[in-house]
Structure I
Amino acid sequence: MVWGYLTARATASLTKTRLVTPLIFFLSVLPDADIFLEPFGIRHLTLTHTIILWLVLFLPVFTYFGIRKTLPYFFALLQHFLLGDVFIGSVPFLWPLTSDGFGLGFGITSAMNLFAEGFGLALFLGVSYRTGDLVGMFNGDLINVGYLLPAASVLVSFTPLLHSPCFMPLSFIGLSTAFVALLFGSFFHSLFRHITGFL
């Protein structure tokens, strides 16, 4: 999600587009919806990890909102498998043109991936603070209630790891926990502000 934010923020700065950051975070993990499709014969890292599928699904969005406003969200979604999943595994992101998988294959527990996770989180904190997005997460705005969805999505996307035979390093668990805590913190802060405002 942090790389999705950074991708979207870089694109938005070029296209002069205002970002809805809870939506950016949610789209950044949306390709992992295939976790729920496995009972229907769709394996993880297949159908929902392809460029053509998302291009087709985004066509109405591009048409309605325009390419300039939509590109940051589209790129935030694509980076999930073009940057993240390709880094740690093999993804057939050109399906149905080819079913060949592409990837660097470092592995989720590799030192390279852990460095990328940590570096991404540090970059996110720096960029989001500089742009005001980090402070905006705790300004009490009602839109911050939307951080519940990406926070829950992170937890759901990690469910396959519970059945994974590999050991999850404490650094990976710590980074993930810190980021999810930030999202839940924003959600609860905004929710509390608005509940107390109604009382």
Structure II
Amino acid sequence: MDSVQGFILVGGASSRMGSDKSRLMLDGRTFTEQIARALSGVVRSVTLVGKSIDSFGFERRDDVFAQWGALGGIHAALAACQSEWALVVACDLPFVTPSLFTRLAGLRPGFEAVAPLQPNGYVQPLSALYRVDPCLERSEQLIKAGQRRPLALLDSVKTRLVAFEELSDLADADHFFDNINTPEDYLKATSKGGDSSAEG
């Protein structure tokens, strides 16, 4: 998909984990490398967004609005994107797959963003596609207005919300949105295959 570039958000504080989540290991690869591998079969390039100890061999861009959380990360990805669409993934979602991204990307026509719903019904804005032109402008407006929630961006552009039932036929779908935030989550992910779903 030449019209899509991939971005991995690596700049989170990792306060609940107590260590850099982007560098945690799973099946012999860091979380960042796991996600990049899933992205690389689908997008034209992969770029890291945010401050990180290690760039893992990828191009990296700093946030434009420093310490502005996930919405700041999405904005930075959109600002760096040279394609029509940006596929933005948080570094603590190591179980995403190429089939998930391909399914989401196929739902873009007629929309300005595509975001999945987790099994618990929560929208997951950090495994989503954003059309650069409308979303970059709107995200900057929201940030300048003091907004920090990524859902505010999805609420203010034409978004295709993808019910989990539209993804559940894909292999390993039950773990796509396992969000690894704490040492307990990480233990479950490494010992039991990732049964650690949490609100993103």
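Each reported figure results from applying straightforward, stated rules to the coordinates on display, with no laboratory input. On a predicted model such as this, the values are computed, not experimentally measured, just so you know.
Can you say which of I, II returns -19000 when helix-only ellipticity at 222 nm (-39500 (n - 2.57) for each DSSP H run of 4 or more, over all residues; to 500) is computed? Walk me through the numbers before you get to the answer.
On the way: I: -19000; II: -9000.
Of the structures listed, the value fits I.
Assign the value 27, 17, 6, calculated as semi-axes √(5λ) of the Cα gyration tensor in Å, for residues 116-171 alone, to the correct structure from I, II.
Working: I: 27, 17, 6; II: 25, 12, 8.
Structure I accounts for this read-out.
Out of I, II, which structure matches 143 when volume of the Cα convex hull per residue in Å³ is calculated? Each step should come with its number before you reach the end.
Values: I: 143; II: 106.
This value belongs to structure I.
Hey, mean projected area of the Cα convex hull in nm², for residues 4-43 alone derived from one of I, II reads 3.1; which structure? Write out the running numbers ahead of the final one.
Working: I: 3.3; II: 3.1.
For mean projected area of the Cα convex hull in nm², for residues 4-43 alone, the value 3.1 is produced by structure II.
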